[in-house]
1. So mean count of other Cβ atoms within 10 Å over residues 169-176, computed for just one structure, reads 15.1; which one of I, II is that?
2. Out of I, II, choose the structure whose coordinates give volume of the Cα convex hull per residue in Å³ equal to 282 when calculated.
3. Out of I, II, which has the highest value for relative contact order in percent (Cα under 8 Å, 6 or more apart)?
4. Computing helix-only ellipticity at 222 nm (-39500 (n - 2.57) for each DSSP H run of 4 or more, over all residues; to 500) gives -10000 for which of I, II?
5. Which of I, II yields 5.2 for distance in nm of label points 7 Å out along Cα→Cβ at positions 105 and 593, as computed?
Structure I
Amino acid sequence: MNDPTPDEIGRLHQLRSLLREHNDRYHRQDDPIISDYAYDQLFQELVALEERFPEQIDPDSPTRRVGARPLEQFATLRHGQPMLSLSNRFSPRDVIDFHRQVTEGLGIDEHIDYHAEPKLDGLAINLTYVHGILETAATRGDGLEGEDVTLQVRTIPALPLKLTGTHHPHRIEIRAEVFMPRALFEKMNAQLQRQGEKTFANPRNAAAGTLRQLDPRITARRPLTLFCHGLGGVEGGALPPTQAEIIQQFSLWGLPVCPESEVTTGVDGCLDYFTRMAARRHELPYEIDGVVYKVNRVDWQEQLGFRHRDPRWATAHKFPAEEVETLVLAIDVQVGRTGALTPVARLTPVQVGGVAVTNATLHNFEEMARKDVRPGDTVLIRRAGDVIPEVVRRVPTLPEQPRSPLIPCPTHCPVCAAPVIKPEHETVARCSGALSCPAQQRETLKHFASRRAMDIEGLGEKMCAQLLQSGLVTSIADLYLLHTRRDRLIRLERLGEKSVDNLLQAIDRSRKRDLARFLFALGIREVGEQTAKSLARHFGTMAELMAANVADLQGVADVGSVVAHHVQTFFSSPQYRPIVDQLLNVPDTHWASIAAESMIPTTRQPLTGHTVVITGNLSMSRQEAKNRLESLGAKVSGSISKKTRCLIVGSDPGSKVQKAKDLGVAILDEAAFMKLLSGTIPLEDHAPENPS
């Protein structure tokens, strides 16, 4: 097997970082910025790379994880049985492969019945009934624990708070999908628009945003419903032997189930169901983005079991991303936070996937030239949950009509007139004006204040523009001087004393953000949330980070030569460095360094460079054990190899113990593990097992 090249390793890290951020935006923020189709492409690329280079597999990879961590505003509930995701299939060949894997896994060569159902585009939840009474409801979260939305779910009219019928298990987890019917979504959006409130992009975002309202009274006023489709843990009771009969039992208990589900046989039956549902997709009263196939026999489901993040006995067959033709009215150029010039097609409004689309990105000028898209062209646009859809290709007209000239990449910024630069190895052209460019100033300020960064409520796009245009703010550092300019703030249009005081309080609260969020908020090119966390953990203080050279920076996990160059360039920039220095002098802030009690300097971390594996059940949660090991510098892996330094063994361990013995890996029981964490016994005192 060939070793990965540096570029391939870099792409692995990049894909993981991108997917983590997109997972967060989708699952936690209900605000995706790429389509499901684009996400699936990135995910499949990562799967392919990890299959080629299994030694590079990271147990924390998005291919091994489900969803995202629960929101901090909600209490959390642990699922009795992990709430996994589904693998995705995109073609008939993929479905044939799934069927083959099922038959090989079962060791049989006969017809297999599948329970087929629409794949609803909503929010997954876990309902727990005890003695037939609804006890709790939780979102999927990270698959192990989710947000407690019991009060919100209790307001959904279709959900029974007490099961009807008989033969209820003592305790049962029922998996469901919460969604908003299409017609009711459109009615709600129209009402929000009349009231001057923000509307939702699509029914999925509306359902997720509604269920995550901290005030259940708001949830109660919005038209949510749900379908129950699966089981989690079951205690004290027996259920029917097939998926179809379980769904029928749900219905007898008064639980809402999808009327479109049915039992099909073999690959042909699955593909026939897919074709029929695709044809009826827009007739259904709810949004779906594919269908789901589940092995119908429960004993076969149990025999097939699970992979890291999905069951082997079920899969999702996704519909192709929707594509619609429309006319390009004009092509504008937008300037982003890092100076990137992005051509955006202004379109004749068109409905795509139930959403009115008026703009579509062309990504960059090279891509626009490659697709040969010009004003006046008819184009095919694609949208599958996108906030900004993309232009797929130009649609030639017959006969061919005269066309406008291809718009060239500007030589000067359309906002500030600074020269545009484009290094040979990059595809993106950028304005060189940096913070002298009003567009970059505005986008930098907006990013700094955004929820994932400094989270300054009330400092949105319009307010950022007002502050810059008035001269009250010329850089992000000036935000922390606004309390001295309160009288001038009040005189701004549409601002009163209460609004100003709320803004100043939000700015004051942002002083408590940690080093990682501060680094992300600075807007350094290629430094996302995960990279910012890695930099914060590695260096511990802003002083250490700003003094680091490229070689030092490349010693950080997930930081390659390109990111290292961007970080060093940022902190040595005559435009950005003075602003950072001003921010570091803001009083009562928490972002200059990681608190001493939460950090051990990298040079003194006792487990730096060691790979540790955990098996069995410990008195603490697996995540807590992982966090504590990582705080000591260890890399926690999910599989044993010759590179593993030690195996932590709890109760009921698996086959990893024997493999550790075979490879001569040190084995620590929980008592030794606790001594290791406390520093009572160093790792060097634990001799490896002798290979048998």
Structure II
Amino acid sequence: MIFTGRMVYLTAVTLQEYSEELSKELLRLGLMHFVDIRTIDPVFSSENAISVQREDSEARQNVLTVTRKRIESILNVGGFPRPTVSEYERDDDVPTDKHDLDRMAESFESRIDKIRESQRNLQQQINRLEDVRRHMSDTNGGRFPDSGGISKGGAFLHVHTGSVPLDRLESLEQKIALYPAVLSRVGEVGQRCFIVVVGMKRNKNDLEKILKDHEFSLQDIPEASTGETTHDLDAKLSRLKEEQREYAESVSELVGKSRSELDSIWRNLRVQELQRTIESRFAETKWAVVASGWLPESTRKGVQTALVRVTEGHISLEWHEAAEFLSSNVKGDELKDNLEAPPRVTVPSRLANPNFLNPFQRLVTNYGIPAYGTVDPTFLVALAYLVMFGLMFGDAGHGLVLILVGLAGRIWTRKRKGLPLSSGGLASSIPFLSRLMLWCGSAAVVAGVLFGSYFGMSLLPSLWFDYHGVVAGHIEAGPVQSIFDILRITIFFGIIVIGLGLLINWVNLIRQKRWFSLVFDNSGVLGGIIYGAGIIIAYQFATSGFRSLPDSPILFWIIITCAMILFLKTPLKERGGNPLWWLMEWIISLLEIFSGYLANTLSFMRVAGLGIAHVTLMIAFFQIAKMASPEGFNIWAIMIMILGNALVIALEGLSAGIQSLRLNYYEFFSKYFQPSGVEYKPISLEEI
């Protein structure tokens, strides 16, 4: 967990007849991060030594992927989650032939498309009728008693009343249904049916032509037969919506009847797809296949035993330590001007963190993948992020709200497990954000208890200091008495974070044997000594009331000595060149060190700034509530406090989260992080 996981490189060579057994076992193990052997071993780089990688397996894998996604889409349309494959399993009782599967998928898709088409048509009718209903709501309560058979029906509607022959009624209803209009039957006399037709004014001419073609006769509706058009419209809408629900249920029922078979087919396809993916990573000669890639060092013995077993001993395994490749990389760096230098080999980085640290591991990997062999900063990022967030958002009540929101997100995620989330949208980030909110809410609760803050109120005494009292100026005794004390706390916290970043950088450089960078980089030993001496000088200057510098000159001589040694950086690195250029490089390097470290340290004052803003906003809302209710809390004061707390939680929570991330990325990571690694990605059954 402190460093990226140790890796070993494996080259496995077996006979062609064991190719399938090898791919099955590697899939079952799910541990190998495959690489093209020709990028590792120059012996295989010639065209005669080894053929191109197995394009036939890659083509078959693409076909399997397309078919699997079709089956998965059918399950999703039915509202069923994607199946899981926990171990290598193949069900021989389900169809495996591609043409049979395609025919099955086409049959399902055809039936689903017919249902979907009916749903779309129904929805169009519902939309049209709801448009009419919306405009009818202000028109005589849905009754149209105007004489003459025609009513203006308000600003948007046009109403016709009259009668049509009974034998033309069905045809008329079908024609009217194509428009945003409604036809209501309100009675019959002899062979004619009295109707009310309500339509949009924009369709007036079309509707009148249809009515004319169906022998419509304008006339008043007999009072005894007058119906409630709105009631008829609502009833029709209700019927259409019920029919829409039945169609939706029919899709789920259709897929549900074959769900077990579809799940088994999906699993078979997934296993075959991954197996073909592995085979496409193989290289081959006429008689043998070669698999090569990286594995966690701890799995070496188990993998060797398993591969020997499945190939009945007909396999050659060659293991290499990652250090062998890293040493060649160092030589390659030294020979970077030599065009014939060997290619750089990147060992994949495996971040072996507990599952509960996944939100913070994602924050790290979003920035970059740590180089192999360097410190995995996930735990340190989690600690720094939560401390920063708590200092900026220290309220137990607000933290509890974040925890509840995070729990709601987790529940929603579990219900949606296996179902597709919108790609790149907010929904796809809910699983990550909900887990991060749980952590941030917990940090806010702890900080709120330390500060004695509960929804902006001091319900319980603080365990550290009263943040609200300090900001309001009510504190006369205690460890923190003013805003300047809060600023001082955050500056000291920033010094600790930056110092920790420097130590991590030195550890990384020592492990990589980059001795020159260890000494001369801005975040190297010399830069760190300058920063430490500067911090001591600044502290003594501040404690004297900003009146005098330290009496002893030793700190100044330390800074001057380190600065003079830094002048040697460019001459030693370039081994020649213009002395004027050396001087310019030296001046720029010193400016970067002094201004960079000063800016990085003072940047942590934003932690105090946002914390003070959080408290100030709550104080302001309390004052507004008192102004709204001078004699005591009433309903308006309560509403102001509820809305105020909600606003502070939303705005300050977002600001605290962003600023905590910014301080990690730009003040902490800039001191040591080397985002030049490649993520360890084995092909396994759990991969989606």
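1. Numbers: I: 19.5; II: 15.1.
It traces back to II.
2. Numbers: I: 194; II: 282.
So the calculation was done on II.
3. II
4. This value belongs to structure I.
5. Label of the originating structure: I.
We did not get these values from a lab; they are worked out from the coordinates using the rules stated. If you're wondering where the values come from, they're calculated on a predicted model, not measured in any experiment. Cβ atoms are built from the backbone, for glycine too; each structure is taken alone.
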